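Chemist: Several structures are given next for inspection.
Values quoted throughout were computed directly from the atomic coordinates according to the rules given, and no laboratory measurement underlies them. In this text, all values refer to a predicted model and were calculated from it rather than measured experimentally. Cβ atoms are built from the backbone, for glycine too; each structure is taken alone.
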Structure I
Amino acid sequence: MGDPVKGQENNALRLLDIIRSDEMTQRQKMDALEEDFKIPMTENVGREVTEMCNWSKGVKEAAMEKGLQQGLATGRAEGRAEGRTEGKLAQMLKVFLKQISKGVSFEDAADTAGAETPTEIEYLREHMPA
């Protein structure tokens, strides 16, 4: 014989799943509660089901909005960082090319331009005039 507490937990979870379902209309939810759980759909119970459905929809929408805002903030931060990097590389390249045009060696021109990382040095190497 099954555990009666476990059965009650499963019923409670099923009831919550029905109420918060996006795949069921409110009428379908009310019918399922009436048929599966023998809850008579009086006007008062129907109103409470409506409130719970609206509440769960509101919670979901708030969570989605929060996620969207966090995503936008992250995207803006990454965009600013990328813009700063591109600006730094553009300025570095300008100084580097000016030094190269004066006949300065690659290493000295890269040093004067402020290239410090392997990525920056590779960037200058890629833009070295032929």
Structure II
Amino acid sequence: MVAALPVNISSNHLQALLKGEIILQTRPHSAWGGAVTAQMYLPMPYTEVWMQITDYSRWTQFFPGLTRSEVISSSIHSSGATVKRKVKRLYQAASKAFLFLTAQVEIYLKVMETYQQSIQFSLESGSFNDFTADLA
């Protein structure tokens, strides 16, 4: 099964997505930060996309500055008769240099995966005050 395109998308955005562009929308999140929504089209089967995006240790190959990404623990939780979620703890470290300054951050994330549907990230501890992400 190939990923479906959203039905509520403008023709300009649809053309951009089909050309391989990533559509970004930004908005304020708090007094100190912002929120970003990104859309992209991947002409691949869900199973292949899922395998790639849940291989967290390989994220260092795709995200500049990310120096370490590792799953610390993993378990399966059921909510109802059919919905099963994997719950993982993830450790990530990153470094960014600018002129003579180098910023280093590390975070521990709780990751909830609903197979081939969504991934939710929430901050447990680390260098940030706030962090959440939803992939759907």
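Chemist: Comparing distance in nm of label points 7 Å out along Cα→Cβ at positions 10 and 34 across structures I, II, which is largest?
Modeler: Comparing I, II, the top value of distance in nm of label points 7 Å out along Cα→Cβ at positions 10 and 34 belongs to I.
Chemist: Turning to a different aspect of this structure: Can you rank I, II by FRET efficiency 1/(1 + (r/R0)^6) of positions 26 and 58 (r between Cβ atoms, R0 = 30 Å, to 0.05) and just name the one with the largest value?
Modeler: Comparing I, II, the top value of FRET efficiency 1/(1 + (r/R0)^6) of positions 26 and 58 (r between Cβ atoms, R0 = 30 Å, to 0.05) belongs to I.
Chemist: Matching task: -28000 is the computed value of helix-only ellipticity at 222 nm (-39500 (n - 2.57) for each DSSP H run of 4 or more, over all residues; to 500). Pick the structure from I, II.
Modeler: Of the options listed, only I reproduces it.
Chemist: Taking distance in nm of label points 7 Å out along Cα→Cβ at positions 66 and 114 for each of I, II, which is largest?
Modeler: Sorting by distance in nm of label points 7 Å out along Cα→Cβ at positions 66 and 114 in descending order puts I first.
Chemist: I've got another one for you. Taking Kirkwood radius over Cα pairs in Å for each of I, II, which is largest?
Modeler: Max of Kirkwood radius over Cα pairs in Å: I.
Chemist: Determine which structure produced the value 16.0, 55 for Rg and Dmax of the Cα atoms in Å, for residues 42-105 alone, calculated from the coordinates; the candidates are I, II.
Modeler: II
Chemist: Taking distance in nm of label points 7 Å out along Cα→Cβ at positions 50 and 74 as the criterion, which structure among I, II has the greatest value?
Modeler: I
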